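Structures given as structure tokens follow.
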Structure P
Amino acid sequence: MMSPLTLHDLLDLEDIGSDYFRSRRTEPNLSGALYGGQVLAQALRASQFTVNGRPVHSLHGYFIRPGAEAEPVVYQVERTRDGRNFTTRRVIARQKGVPIFHMEASFHDGAEGVAHAQPAPAVLGADQVSAEDPFERAITAARGADDPTPRTLLPLVERRLVPAEPGAREAERQLWMRARGEALNEVDLRACGLAYLSDFWLGGVAKAPHPEAVRQRIASLDHALWFHAPAQPTDWLLYEMSSAWAGSARGLAQGRIYDESGGLVASVAQEIYLFPGEMHAAPRVGEL
């Protein structure tokens with residue numbers, strides 16, 4: 001029997017030569033398509049293998065096609081630039097030779113200068129929020145009594161939704177999250193773990209003000225992530241999410257990720273595609 005999946009497993013890529021890397025393990029996903037956070041994290045990990053000791057400070061990726069769980073992903077890294085202050089890498093992810101994702105990542109050592117950060121919102125702590133998973137509850141309710149098939153939404157992610165305060169804006173949510181399993185010791189691996197978590201449900205906040213679209217399926221179109229400070233993805237992290245706009249079958253979401261001490265560790269932005277159909281009507285396979 002295969003051991004339970006961990007972040008270490010997901011980030012353990014096979015070096016197949018000439019700056020090509022291949023995934024070894026895949027996390028099951030409710031939709032039947034690859035979880036975008038996994039592709040982000042693995043693409044970042046592939047790029048790190050070609051950078052000498054310089055930490056990532058930002059990445060920008062586009063999801064071109066949904067990937068399939070049953071197929072390994074091959075990541076091609078292009079060494080775009082090795083500068084005095086910044087290093088840049090381009091990564092193309094493929095399945096069966098077909099591109100499913102591409103990303104630009106930038107690396108910087110950092111330097112002294114001015115500093116400020118928006119403080120964390122005053123919300124209940126992770127140990128004060130109900131441990132009942134609202135996402136699993138919604139999945140069970142959508143499945144119905146006539147469908148006994150168990151379905152799990154990303155078993156590697158533990159999450160606790162902060163109850164909305166009275167009078168709060170509808171397109172805002174706060175979520176405590178962390179990855180299950182052993183802590184990651186390397187700074188580079190922790191950055192990948194943060195990238196993995198940053199894709200969880202962020203786009204869903206764009207549907208929050210629209211009850212008629214609550215079960216409408218969504219797909220991530222792009223994802224931008226800025227790393228501000230190191231963070232341990234197996235510790236509780238607070239994800240503050242909001243959506244300033246939705247229209248033309250798309251929605252825009254922004255997020256800020258804080259550690260338990262209230263430090264801002266990352267900022268995120270994502271555009272999603274909202275298309276007709278129920279989110280949990282049927283598993284979706286990757287289109288290769």
Structure Q
Amino acid sequence: MNATKENINIHRLIKASDSKLLKRLPNFIIYLIKLIIRQNEINRILSAYADYDGVEFLSKIKDELNIKFEIDGMENLPENGKCFFVANHPFGFVDGLVLTKSVGSKYGDFRAIGNEVFMLIPHLKSKIAAVNVFGTNSREYIIELEKVFASNLPITHFPAGLVSRIKERKIEDRDWQKAFITKAIEHQRNVVPIFFYGRNSNLFYFIYIIRKLLGIKATIELVLLPHEIFTKRNKTIKVKIGKPIIYQTFDKSKTHFEWAQLVKEQVYNLKSSQ
């Protein structure tokens with residue numbers, strides 16, 4: 001059995017962050033955060049499957065958490081995987097797990113556009129096209145992203161960039177970013193819409209609402225996302241895959257931003273489609 005390696009160290013990450021608010025947190029608060037996100041459990045799992053990466057690692061995590069998939073529309077995955085596989089983002093990690101495992105199992109190799117925090121997980125590093133969702137992307141990130149866009153690899157993507165929040169009494173993504181439309185046109189990639197049923201815990205949305213009421217700009221509810229992974233243990237994740245949208249659809253009748261919102265709308269329409 002592999003010795004537990006400390007891949008995730010919240011104290012170190014907070015002290016190295018650019019956030020003045022985080023850096024001012026007292027040690028006992030950081031310790032509480034460590035307990036809430038179950039840092040030791042995460043590191044145990046990462047160490048237990050240190051010899052696996054990519055789809056094999058994702059399969060091990062699925063089995064470890066006893067997460068089952070119920071996917072409707074697998075026949076809509078095209079034979080040519082040079083597409084953007086875009087989805088709503090209700091969970092934060094488990095939706096990424098399901099999306100990348102489904103695409104990876106179908107096509108073999110893939111790249112996932114993901115938060116740079118996932119680069120801390122060595123098992124996924126080779127599959128992540130990293131982005132900084134809270135700031136400006138480095139030149140290195142931009143160059144690597146362009147290589148991925150220009151490749152023939154399937155690309156999984158959550159265009160909202162952030163996990164769904166409560167919006168007008170509904171749990172929904174914010175506006176989708178337009179980059180995937182721009183790159184779909186530029187690199188002739190069709191777009192496959194995918195909808196995830198489900199939500200995070202009440203605690204996640206409660207912290208979000210309190211933060212907004214207090215006028216706190218720092219997205220402190222994100223601290224709970226690792227905890228949300230374990231709330232999905234022994235659950236069945238339901239997914240609906242829609243028919244591909246050919247890239248020629250995205251003509252000049254609308255802006256790229258407008259097209260992105262129409263694709264988002266089509267994704268959410270999958271919820272009620274038969």
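Nothing in this text is a laboratory measurement; each read-out follows from the coordinates by a stated rule. On a predicted model such as this, the values are computed, not experimentally measured, just so you know. Cβ atoms are built from the backbone, for glycine too; each structure is taken alone.
Below is a table of values for the structure above.
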item: Structure with the greatest value (metric distance in nm of label points 7 Å out along Cα→Cβ at positions 156 and 228, set P, Q); result: P
item: If helix-only ellipticity at 222 nm (-39500 (n - 2.57) for each DSSP H run of 4 or more, over all residues; to 500) is computed and equals -4000, the structure in P, Q; result: P
item: Ranking P, Q by relative contact order in percent (Cα under 8 Å, 6 or more apart), the structure that comes out highest; result: Q
item: Entry that produces 1.14 once Rg/Rh (Cα atoms, Kirkwood Rh), for residues 116-163 alone is calculated, selected from P, Q; result: P
